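See the structures that follow.
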Structure 1
Amino acid sequence: MYGGDEVHITPGMQRYIDQNNEYLARRDRYVREVVKKWKFDTIAVHGLYSVQESLDDYQGAIIEPMFLSSSQAYRDSDEMAAALAYLIPTWCYSRIANPSTYYYEWALALLEAYGSDAETSCCSTSSGMAAIMTAVQPFLVHRFHHKHEPRNFLATAQCYGGTFQQFNVRLMEERDIECRWIQDPTNIDEWASRIDKNTRFLYGELPSNPGQGFFDVQAVADLAHSHNLPLICDTTVATPALLRPICHGADIVVQSATKSLTTSGFGVCGAVIARRGIVTSIDNEFLKKDFALYIKYLPNRDYGPNLHPMQAILTLNDMRTLRSKMDLMSRNTMKVAQFLSTHPQVESVQYLGLPEHPLHELASKYLWLVDAEYDEQYGRPVNRYGHLMSFCVRGGAERTRKFFDGLQRVWRATDLGRIKSVATIPAISTHQQQGEAGRKLANIPGNLVRLCVGGEHPDDIIADLDQALRKVKTGVAVAVS
């Protein structure tokens, strides 16, 4: 039983437990003997929703059903008692779980573990920020039941502005939990020097938004584990199509599925994916054994940040073509980055795919298009570096804003990972609230533009960027259309 008092198991409850154990054994066998042998694209398309399940339960519907009911009914008191004690699979109430969210979670857990022997599970959340909160909070409990016990964690300074605010304001300023910012995550000695007996976890974002920060996942995971600590990675920009940190030793992955996983832009969504059997100094066997299920059934049951079933199905549907979309947008971004790197009005370009980028070699060790060797188009492993890049406009912040206002095809918005190209100026948007000192720490100057290249033909995006940059150079008034 997971939490609460021990439950007296009646013969009727035991019957339901036995039936559901048989169901779980069949599902595990199906995963092991069938699904795990599929290629990435097949898992993304089908997940665990089978033809037989469709025919047996859902009148042959080939797309996963959307369950909009707020709650689940039970056959009798025995089934309800077993379900609410979490002794059998249940969804009971959509604040806790829902069949539609299960389909999404099962598929994403399989994709994040693809290519490894790791067993993973997933907890969906209402947003990427909810995913980060959900992933870190269980490690910040008082281990020794002493309210003045010091607590700290390590995190890469180059990260999304919302992550910075959650760690810097909500945890440090409001709860006195120290975040020790890592300025050079490629320096393993910097990580090692900041760990002490009160450290709870290591956290890193890669590639980072917007600065393209990166680090050696395996080396940092090994360091964390040597101190009995977990490594949590945010790979929203890469997605499992390009990078799967759990395959390289990480314990937990967080995704703002709003972004790259949901290129359509239909709604907000997040996820926490964890290997079963994480490394941690927290004395909680359920948490260690199945972290994602633990947070779903207990902390998130009480905090309530879980996902709406409609959004789960919308996101799942977007994920079906994840690999091909990440390939297309990565190739488009490379062409745009190459153009901007030679433009006279551009001061610098930050894109891991460019050979001159200082982290190109390290990123190339980890960022690979999944299953390219099985693809008729490639037939060999190929690196892909994602859809996010940034660049600095020559002439400072004011010229940068004039360029930005002159864009006619690229959308001005604080979004990323869209099938449509989107740009923003982080200093006045995503990283505005962290202040000048925080932006300096994260290396976010006022003339930095974050650009996420979509699925348009790259020549059309290049033409739009060029016309806006040329008008800034000549000082011509820019008309926005």
Structure 2
Amino acid sequence: MISKYKKLQNGSDIRGVALDGIAGEGVNLDKKAAADIAFGFAKFLEKNLGKEFSELSVAIGRDPRLSGEALASAFAASLTSLGLKVMDAGLASTPAMFMSTIFDNYKADGAVMITASHLPFNRNGFKLFTQNGGLDKKGIAYILEEAASSTIGDVSLIPDLYRQIPLMDDYAAHLRAIITKALNSDKPLEGLKITVDAGNGSGGFFATRVLGPLGADVSTSQFLEPDGTFPNHQPNPENEEAMNSLRAAVLLHKPDLGLIFDTDVDRSSAVDEKGRAISRNGIVAMAAALIAKEYPGTTVVTDSITGPQLTDFLEKGLGLKHLRFKRGYKNVISKSEELNKVGIDSQLAIETSGHAAYKENFFLDDGAYLATKIVIKAAELKKQNFGISTVIESLAEPIEAREFRFPILAEDFAAYGDKVLTELEAFAETQENCSVVKPNYEGVRLDFGHGWLLLRKSLHDPIMPLNVESDVNNGIEEIIQVVSSFLEKYDLLDIGALSK
């Protein structure tokens, strides 16, 4: 039982297979697992908050996945059987679930969002919160260990301990208030045309309950209806098909701005008025530019796959500082919080995937909050007859950029990956055409003058991703030739992707 539930841990999230439907994937996240994990969460809250079960309240929300309602019901029944009070938010977003611990009319002791982000429809999972933010790996491990000892059986919901709450109405009102205050108007978005792509996830509310009521024309928005089969495209700002779908809509309808969310709305990216994607380096640059005047010199913490062009934009263009750290949204957030604790101002932690966490917003990675700040800027620029593209027009982009993913075939894939990285660094020290970049916090990063590469281990999977960028045509091919000659000797590393 313990090993079964431990396998559900995915860093600081819990994820598993909740529905049959994809060959070879057996269900390991069913109603029984949900009930047991609820028990583990109750034990965590009891221990960390010093309260009895009867004194605790938990808010529950879900994305539109087909398995979400059943898992939410089992989670709620388990909690009420233990004596906890349950507030059911229904269809919600991950950031809104965190805010249920903050809003005065709820003040939940804990919150759970039932989601698997952008993963396939048959997956699901849990993101867990207290007022201090999302739980870390240690907290999740504790919950799963307690879940394995649960004796919760087939219990029924206790109605007296359960109520439904209009959390998304309150959260939408919260975002509207931010916009109206910033723009000093009750209808500040009149004349602004915005195309929202929710990918049939939880993000449609942003068009209908935030932008529309403030006067924006959202008539060209697409895939706003929640649908757990995700019939149109993957709800994922990193997905090329998804971004191209929004770009096509922007080029067709010519709005002032396009916005796209992932399934549970903790990530977002944008498309400017010219139909160009604001993603990866672009979304980092945009998020930073929106606070540069308010927080001069602040340190922006990013993941490891950003390039020197972004550093130049942040440091030379905006006068900020750039700390390139590690992949993983919890990693960049934790690093930013750490800097603040030692007296170094850091107002933004952001991954190129679209996870953006502002200090002013509880260091919550909130795609709707980032979108709100972008909308405010777009409205300000509209009055001056400028487009949102002007915010990051000086950001240079590499001429070439590619990512490769190499499966590790070794049984102890973590140790094998470490061996490859150690030996790559030693190899690079002997080469004349590249140098090892230091400090570097993840994998091995090599500078080739006209470009760079980063080879690292995946956070959770037996994979070694390789990111390569170049400022000259065919520069990636030259870099690949160097790294191929080194990697081809590792029989348990599948580098076949390099030849494609």
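Every number here is computed from the coordinates shown, using simple stated rules; none is lab data. The structure displayed is predicted, hence computed values, not measured ones. Cβ atoms are built from the backbone, for glycine too; each structure is taken alone.
Across the set 1, 2, relative contact order in percent (Cα under 8 Å, 6 or more apart) reaches its highest value in structure 1.
22.2 is what came out when mean count of other Cβ atoms within 10 Å over residues 373-380 was calculated for one structure; which of 1, 2 is it? Label of the source structure: 2.
A value of 3.9 for distance in nm of label points 7 Å out along Cα→Cβ at positions 93 and 453, calculated from one of 1, 2, originates in structure 2. 1, 2: which one has distance in nm of label points 7 Å out along Cα→Cβ at positions 13 and 197, as calculated, at 2.0? Considering all the candidates, the number was obtained from 2. For FRET efficiency 1/(1 + (r/R0)^6) of positions 317 and 357 (r between Cβ atoms, R0 = 35 Å, to 0.05), which structure out of 1, 2 has the highest calculated value? Once FRET efficiency 1/(1 + (r/R0)^6) of positions 317 and 357 (r between Cβ atoms, R0 = 35 Å, to 0.05) is tallied for 1, 2, the winner is 2.
Using mean count of other Cβ atoms within 10 Å over residues 189-196, single out the structure from 1, 2 with the greatest value.
Evaluating mean count of other Cβ atoms within 10 Å over residues 189-196 on every structure, the highest lands on 2.
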